[in-house]
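Quick note: the coordinates plus some simple rules give every number you see, no bench work behind them. A quick note: this is a predicted structure, and the numbers were derived from the prediction, not measured. Cβ atoms are built from the backbone, for glycine too; each structure is taken alone.
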Structure I
Amino acid sequence: MGRVIHFEIHVDDMDRAKKFYGEVFGWTFEDYSSFAGMPYFGAVTGDADAMGINGALMQRHGAAPQPGQPVNGFACTMGVGDYDATEAKILEHGGTIALPKYALPGMAWQGYYIDTEGNIIGIHQPDVNAK
């Protein structure tokens, strides 16, 4: 079985992307550029003992996604404790709404955003009272 063990977010402006993901989600970064032969920063997304995976920000090698273009890769969704506060941080740090907050009835709140690099990301707050 092929389980997801790592993700890569392609970015145009590495400093801007590191600031966005660091400020919004609290990620930290480790410079692996010398190993990758290009700008490549490992993203530590949480405690190693907690559920989830780590990934990386890597330099984009082509055109950024265009507004309105369908997703042509994976959309990463981050689990959050406070949906509304996280949305506020996303918007404060240059992200925009792609699909507004909606209920997954009896399970969670979900929504999608466009990061500072034009990529679609999701946020998900568990809530059995969502409707």
Structure II
Amino acid sequence: MAPSKVVLRFPAAIADKPIIFRLVKDYDLMINILKANINPHKEGTMVLDVTGAKTEEGLEFLRQQGVGVQPLTEEVVRNEERCTHCGACTAICPTGALYIERPSMLVRFDSEACVVCQLCVRACPMKAMEVRF
């Protein structure tokens, strides 16, 4: 079963609860946390890859707990015409979605590995990395 990328928004009242643990234990889901900013007593956000036969049931559980659940609808794309293959983006990419191919020394982009953290968008001096909604 293919992973489903979702964005979770936790209200402050439940940001310190073991909700992700419940997804794994009760719904037998495999969770890959791609990006997270969770702080007790404050709102939090997470981007997850969720895989498993009970994915929809698990996401419904999250909604019942008050967690906002949205599919990840943004994506980062590279404007090939603007890219000069300088490699500035590769140093900052946390997942290795942007990398330098050897021996050609060309920058390559694996969109499947991208978690839409947008660090490359800020790092690119040529503005070749763009966010598409």
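To which of I, II does the computed value 16.4 (mean count of other Cβ atoms within 10 Å over residues 27-34) belong?
II
As an exercise: distance in nm of label points 7 Å out along Cα→Cβ at positions 35 and 115, calculated from one structure in I, II, equals 1.9. Which structure is it?
I
For Kirkwood radius over Cα pairs in Å, which of the structures I, II scores highest?
The structure with the largest value is II.
I have 15.1 for mean count of other Cβ atoms within 10 Å over residues 59-66, calculated from one of the structures I, II. Which structure is it?
Label of the originating structure: II.
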